[in-house]
Structure P
Amino acid sequence: MNRRYSGGVWEERFLPRLSSTQIKNLQKKDSLIILPIGAVEQHGPHLPVFTDTILAETVLEESLKYVPIDSNIWFLPSIPYGKSNEHLGRAGTFSLSSSTLQSLILDIGRSLKQSGFRRLLLFNAHGGNNDLLNLIAREVRIETDLMVFRLNVGGLALDEKFLDEKEKLLGIHGGDYETSLIMASYPNWVREEEFSAEYPRLLQESMYLRFQKSNFAWTIDDVSVSGILGNAKTASAEKGRRIYEQHGKQVAEMLVEMMNFEIDCLTDKESIEIKK
């Protein structure tokens, strides 16, 4: 029988597969706990509404293949819902409020602290969560004293050969990038007969406003008729597999660094003379 949580990194790195006693006996000093966060929201007529949560899980799964076998890195079940109110009104969008998502992550942080862990990574694959997660990360840090890290799948480095400049700037939702990744991981969930392309007139209308800079507020109805931003027609499963490999190796290096990072090392307290 096929089971969702079987095989590969699900056997080796999925924290909830351990018993309470096993978790109690884990070495906590250098452990890193990863919380994947996605969304359930419309991605046009061709991609599943589960796209962002799929990307959080699959990019993380790929990266964990490349970390050293003795790395003390574990991941929690994904939070499948995000702050997706920019897509509300489009069928299949289910959004949490900002306060609900913040409370949920704070509670998880408190629980990690009580279990003796010291490091938490918020591993996010939905752009609409970015700003809120930056705020939440600091709140968790202040309240629990955990070292809290942030990583956005959409902000990972990408080889120039994969996407042209227009797609990099404007193809942020259901375009070539996301479509290629889902084609590589869940091809049966992709409706290739519905592939289309749509770009907003942002480059023609503004020299300074860009999605990547988050310097203007928008909803999907402001910028798209079809519900997508980008060109799904240029996507391919082979491209998706190559992107997964590049992302996986890059993220693996980040995870190992986070596992070994100590925030107390950022100040040299002994060398500073404090005047009274």
Structure Q
Amino acid sequence: MEKEQIKLIAIDIDGTLVNSKKEITPGVKRAIKKAQEAGKKIVICTGRPLSGAQRYLNELELNNQDDQFVVSYNGAVAESTNGNVLFKQEISYKDYIDLETIARKLNLHFHAVSLDRIYTANRDIGHYTIYNSRIVNLEVSYRTQEEMKSIPIIKCMYVDDPPYLDEKIKSPLFKHMEKRVTMSKTEPFYYEATAANTTKATGLKVLCDHLGISANEVMALGDQANDLPMLKFAGLGIAMGNAVDVTKKGADQITLDCDHDGAGVAIEKMLELEPK
């Protein structure tokens, strides 16, 4: 594609925008600033809720604005950074019940996430649920299945130690959910469910339609399997050097890893290749 077509840069957070210490490096920040000065729209596309992205939106001076946007919850929500929701796709209560029941049968820690809170029916709350709460800046509440009936659910998460989680998600129980929800691995210790046919690509497309930007005018960067749909959607899809193999194989290009300014290197390379 012609690089002058790029108008929007979609960036995953963990393992992409930030390094292994969860920090935006000076090199990445500098590259994003250059892109903004060149008129590019910067859009964080994340599995996190808006609250979990705000620290980085503040650093990039994108927060609390009605003309800056995020795609959150793995594409289930597209919204402005001041919280004006353009699009929201919820998981049905029936799907929540069946997902939570699978967790019980497989002895997996599990929680559900609304726009403003994490809910778990695990009386002994899993440590990855507490970790997720801190990372995304949402409080945790204990609720039974019955009590969840009136709560809008955006996504559900199986959260457990990586080897244990990897073994359990091979269970045929998940086959019964394939047409009802979209499952994706977002971290070694997270296996997430959003509504059927919901990915970062579908959320990003809603936002692009809103902004009048075509897929060929998008550059996307990511590292996990849940980033692959948006990398394939974008005219230019870049996998991080630390990306999982499936994402590397599906990307147009591979940049350096997140601890060596990979996102910044990719953005600066794109800007350098543009006609002056």
Structure R
Amino acid sequence: MSNKLSPLIHPEELVQLQNSADIILIDARTGINAQENYQNEHLKGARFVDLNQDLATVEKDPANGGRHPLPSLEKFATVLSKIGISPTNHVIIYDAKNGSNAAARFWWMLRAIGHEKVQVLNGGLQSALQSGFPTSSEIEIFQNTTYPVQEWKLPLAAIEEVEKARKNDQNIVIDVRDKNRFDGLIEPLDLIAGHIPGAVNVPLTENLDENGFFKSSDELALKYKAIIGNKKPENTIVHCGSGVTACHTLLAMDYAGIPIPKLYVGSWSEWSRNDREMAVKK
């Protein structure tokens, strides 16, 4: 039996661990008022990370890496040190979107530098509140650390690789955005509505059950094995709008026991600004 830590932790388990000195709880909520909401009320002991400031290096032109490019390794090491995370800590991350926003992105980034003891709270903030986890509006006090970061160890795909993969039947490119965005019916964030030709649409919402929790690992395994077929992990690329919500599906695959495939961080926000072929609604 594998001793690998599940990428998900259930709220009841979190409640049991709340007094553990090894746990570092991270609030990764997003939105205009995210930090203010954190300051007003957060799970007791939680530290805050900001998607734009801490988990990305936002460029002026999204054509260069999309709307949320990864930060440099040096910047990410500084972020981890600033919020007091060391390589031995057990990190638990939550957001208000059932893990589908910055929580999964931060999980992927930690896993990508080799940090194994990291989990996302299944059901998000609301599930913890419903389970009776205490909240606080106090400023959390902790010590800075030094976290050595050397490389991204999980696989990444650049735009040129996606261009080749979408034309090769040995590869599969998965777009996790909702169907209306994939079909080009709406586009709330980027300049052009549509999708990468050859990509298949598997909305990340299909990872969750009717209560907002991840489906069982067996159910997710059955689903994604049917979609991927006999494609090798290195021939599977997952993307979204800007490389954030795609991590929700990477987490779901890991939970299902499927090797984590490649993340195309630039995603549609980069692709659609680079004069590439696009499938758009006529």
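Computed from the coordinates by the stated procedures, all read-outs in this text should not be read as laboratory data. Remember, it's a predicted structure, so these values are computed and weren't measured experimentally. Cβ atoms are built from the backbone, for glycine too; each structure is taken alone.
Assuming 0.10 is FRET efficiency 1/(1 + (r/R0)^6) of positions 28 and 212 (r between Cβ atoms, R0 = 25 Å, to 0.05) as calculated from a single structure, say which of P, Q, R it is.
Value 0.10 for FRET efficiency 1/(1 + (r/R0)^6) of positions 28 and 212 (r between Cβ atoms, R0 = 25 Å, to 0.05) corresponds to P out of P, Q, R.
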Rank structures P, Q, R by percent of Cα pairs over 22 Å apart, for residues 84-179 alone and report only the one at the top, that is, the highest.
R
Going by volume of the Cα convex hull per residue in Å³, which of structures P, Q, R comes out largest?
P
